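Next up: some structures, all given as structure tokens.
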Structure 1
């Protein structure tokens, strides 16, 4: 993979790779101030979600097709700085049992890190993307996005989502589950519709039409359905329940997918048309939606604008951290002191550290104590669980895992940290955070000594100031205890 760049220079172009369950896409946009104009889109209909076996493992054939596609995308992105590219993976990556085996090879082939995002994060980015494509309005809106492996439901106002939900209903998995033999029968449709409505029913109350003014759908399935209904005279514009019913009757009359002769039906959409129709029809029924208008944007555009925001100091992750500081009533002055010292120590331990790694350490230092709201005694364990499992807008699953590891290892025995100490950067982050917490154990401002650290391999040379330590015997004791923890896992501490 290309090394991450610490440069904060304004990008001329940005790129997003969207690894969906139905298709893989690469979208490149030109930055014009605070706006993005899409320059190029590459799409390959891989139906990756259909490449899982009965144990939810990515098959060898699906793996080969995916890697070949990623190699082509990687070639197009070969001259892009790593900070100008974001690759996001959705439902199939979330559920694949062997994704940990596949992901490193996929990242190496593409040349960039791949973020597996949660369903709620996918929904948030979808809403962000569509908000840039819709006319400005203060009206509350419903957005539905039918993907290959999941469907996202979002209610929001202007650019702010208010309710987010992601269900494991997709045009690929529904088509495979109920129409694998390509037969279109009343019985198949009834089974599929019953299943889809049962999945949507638990969220129907929260997303009912009384909570929004207008409804939009942002996926390829929605656009295809809208075009088919209009081209065949079943709708004067957009998607309606009557139009979907007419399409359903025509499909059943055709008996098989191969017999479908519909205006505006593209060949690549045929295998997943039934699944998309079922989900859309079930959603309109359960949520009492009279009409849905298709809209562009969605996940890729949302990810592009999110990436642009990071270059203009409008990182949604900062807002998420601030929200958590409020939600868990953390002592802001204390955690900011810890974060400042941890970053200073990390820069000494890792002089060539990437800005992104320093930023991750800062967030971990700010949030290390969220678990204290559950129990102060083992707060680090509770903090790790919260940071691993809470919905955190802007953060990928891998980033949340990093925060959780840093919270878990910030205090106590280093035995639990053994699996993570092989990662040189993570190891230095752990050491920096543990030392910062040690010096601010009293949770009040302290006039710190001059601290000097230098790391070579597993040998840490350090100087804390003998006179200062003599005046602070508890801190001296804690430093010695910390030294013994590191020596127990094979490190050597010595003075400078």
Structure 2
């Protein structure tokens, strides 16, 4: 009987133990944590971010979409950290409950988010609203202060009050900058930006300055630089300003006082065309387009303004055209009867007479004559000679015609001139006067023009070797008192 009781008791204890054991296997004291790590602002996922829970220090890494998962976390309170190089670490509290899932989202800021921008510098020079400055100005500003002591770079932005152009200078490490090639009489607006490599640019206030007014230069001429012809203007003191650049080949300036424009020739798409510009070199406009200037030696071709500055006459092969200064109304007004080229022309002040020089394809068989506006030949000044000629200019009263002629009569394929003199033909007496009686032997007088008072002549003199320096001189109308005006210069104009 005792044995039976013992066995019964043992079986009961086993059953009780098994019952207690089953209860332990099914009872849970953990929870689950899920989450995602993204960039603050744009919410782009951050892959491979390290996520750590404390105090257990369990760690996982986010997947390609920024998600993470912790399973079977004991219930309790935790601090969760997400970190990734290049970002500020994020911290979030979490409470794990029995059989519950907690979801946490981290929005990580860029590691530079706490970086402070620099303070804007102060513009020091030139003074705000300064006037009369040269065309080269030194800009000066104070050193910017950066709270984080980052390396700073400056930028400069310069605008003006006459067009939409912007001078933008980047990556300046100094606090001074010299801006050059400014325009006369223009107001400029400038400011400086500073950047620490982290934050957006910090801008200064805007300051202004104005350049000196454009000088009333009355001389115009050409210089050859780096294989290109560049047009200059100059004053009586010999101070010169370049009106065109080496980016284009520009020559033969002719100013019209009434229009206050300078017409000139320029190569455009391999053709020679007439352009105009203001006396300071701005507002360049193309005049001719459909019919270019074509003939013997483009550097020998010349054109002429009307007195009131509304029209221009110019040659093309054997034809003479008239065109409005805005490029409209192009019309043929004269054509040679023998097909000879028209190389030069000049228009009288009263617009009643045109002087023309024609030549053959080599520049010779020259004829110089005048026509009226109907194309009728009025006077023949030079014909039946050998050698080169040119340089036409009619006096304001229609009494004289200035021209050049190589009295040596020399002709060759290079169009070299050996002894070119200036002559004045009188329409009243039909006499011709040699103005180059005092010319240096072995030189040529070229491209003559009457001075505005017509008491003198401005012209070019150079050695007849064809390669020596050209100089612009002024000489009395009787050939006396020659004086040098400009060196390394040719194609003069004085209005």
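Quick one: helix-only ellipticity at 222 nm (-39500 (n - 2.57) for each DSSP H run of 4 or more, over all residues; to 500) came out at -2000 when computed from one of 1, 2, so which one is it? Of the structures listed, the value fits 2.
Suppose FRET efficiency 1/(1 + (r/R0)^6) of positions 160 and 392 (r between Cβ atoms, R0 = 30 Å, to 0.05) works out to 0.15; of 1, 2, which structure was it derived from? Provide the component values of the computation, followed by the final result.
Working: 1: 0.95; 2: 0.15.
This value belongs to structure 2.
Structures 1, 2 were shown, and relative contact order in percent (Cα under 8 Å, 6 or more apart) at 7 was computed from 2.
Among candidates 1, 2, the computation of Cα extents along the principal axes in Å, for residues 192-351 alone that gave 76, 35, 32 used structure 2.
In terms of distance in nm of label points 7 Å out along Cα→Cβ at positions 64 and 208, which of structures 1, 2 is highest?
Details: 1: 5.3; 2: 5.9.
By distance in nm of label points 7 Å out along Cα→Cβ at positions 64 and 208, the leading structure of 1, 2 is 2.
The value -0.68, -0.76 for log10 I(q)/I(0) by the Debye sum over Cα atoms at q = 0.08, 0.09 Å⁻¹ was derived from one model only; which of 1, 2 is it?
Values: 1: -0.57, -0.69; 2: -0.68, -0.76.
Derived from the structure labelled 2.
Of structures 1, 2, which gives 2.9 when distance in nm of label points 7 Å out along Cα→Cβ at positions 32 and 72 is computed from the coordinates? Corresponding structure: 1.
Kindly point out which one of 1, 2 the value 4.7 was derived from, the read-out being distance in nm of label points 7 Å out along Cα→Cβ at positions 144 and 472. The partial results should precede the final answer.
Details: 1: 6.0; 2: 4.7.
Working through the options, I get structure 2.
Assuming 2.2 is distance in nm of label points 7 Å out along Cα→Cβ at positions 240 and 344 as calculated from a single structure, say which of 1, 2 it is. Label of the originating structure: 2.
Each reported figure results from applying straightforward, stated rules to the coordinates on display, with no laboratory input. Just so you know, these numbers come straight off a predicted model, no measurement behind them. Cβ atoms are built from the backbone, for glycine too; each structure is taken alone.
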